[in-house]
Structure P
């Protein structure tokens, strides 16, 4: 398996897991959970805009498709210079940034699970191993 294959698996997993949480959020009213989920999408959008230099003001399903297309046509060893939201400049290979995007979503899904547990909501099983089992 190549790094590109692993990143594509990660992005597909991220999409799958977010879809499961979105179904849960349709039936669960929790402002913090909705804010967290919105943050996850906005962060994905910001990272893709940094990597492509283009705006991506689209629904998340289209955003996910654009990520896959970007990975398929990119040299993931290419180093990207970018500014964070504070204006600090960094330079990192695309493969590191893309792995960050996947793990960022995983981190926040953990927060969603904690919020669901507090509210007594049954949460979806979104561990990566469950994704691989479902495939």
Structure Q
């Protein structure tokens, strides 16, 4: 079982089954929110243990559609932990245990800053992989 939390420990969660995949987004929004590398988890395997009242959700203006969740106390980026989708991304940096996954892809490579060098063999996409 994997467990995760924000930096201050207010928001805590667990997974009853492992994440399905890991990816890295290089878009300006993900980089600025501090959650570029994420794992996808299944809704029925995700359990919020504490801190629901401390989760703040940033809802972007169109054309952006993905909400970003943060701990209102320490600012840790959490991914989309309030999502109602069957599967959703959680920031990989929030996990307290080692995640037994390798990065499968890089998306929005066209927005990657010049100072960041991709150093793995994962697939690269200029935008979202489905586009």
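Structure notes:
- Taking mean count of other Cβ atoms within 10 Å over residues 76-83 as the criterion, the top structure among P, Q is Q, with the largest value.
- Source structure (of P, Q) for Kirkwood radius over Cα pairs in Å, computed value 15.1: Q
- A value of -1000 for helix-only ellipticity at 222 nm (-39500 (n - 2.57) for each DSSP H run of 4 or more, over all residues; to 500), calculated from one of P, Q, originates in structure Q.
- If you line up P, Q by relative contact order in percent (Cα under 8 Å, 6 or more apart), the top spot, with the largest value, goes to P.
- Source structure (of P, Q) for P(r) over Cα pairs in 5 Å bins from 0, in percent, for residues 28-67 alone, computed value 5, 24, 29, 17, 13, 7, 3, 0: P
- Among P, Q, which structure scores highest (criterion: mean count of other Cβ atoms within 10 Å over residues 36-43): Q
- Structure with the greatest value (metric mean count of other Cβ atoms within 10 Å over residues 20-27, set P, Q): Q
- Structure (P, Q) behind the derived value 2.8 of distance in nm of label points 7 Å out along Cα→Cβ at positions 4 and 108: P
Here, each number is a calculation from the coordinates, and none is a lab measurement. If you're wondering where the values come from, they're calculated on a predicted model, not measured in any experiment. Cβ atoms are built from the backbone, for glycine too; each structure is taken alone.
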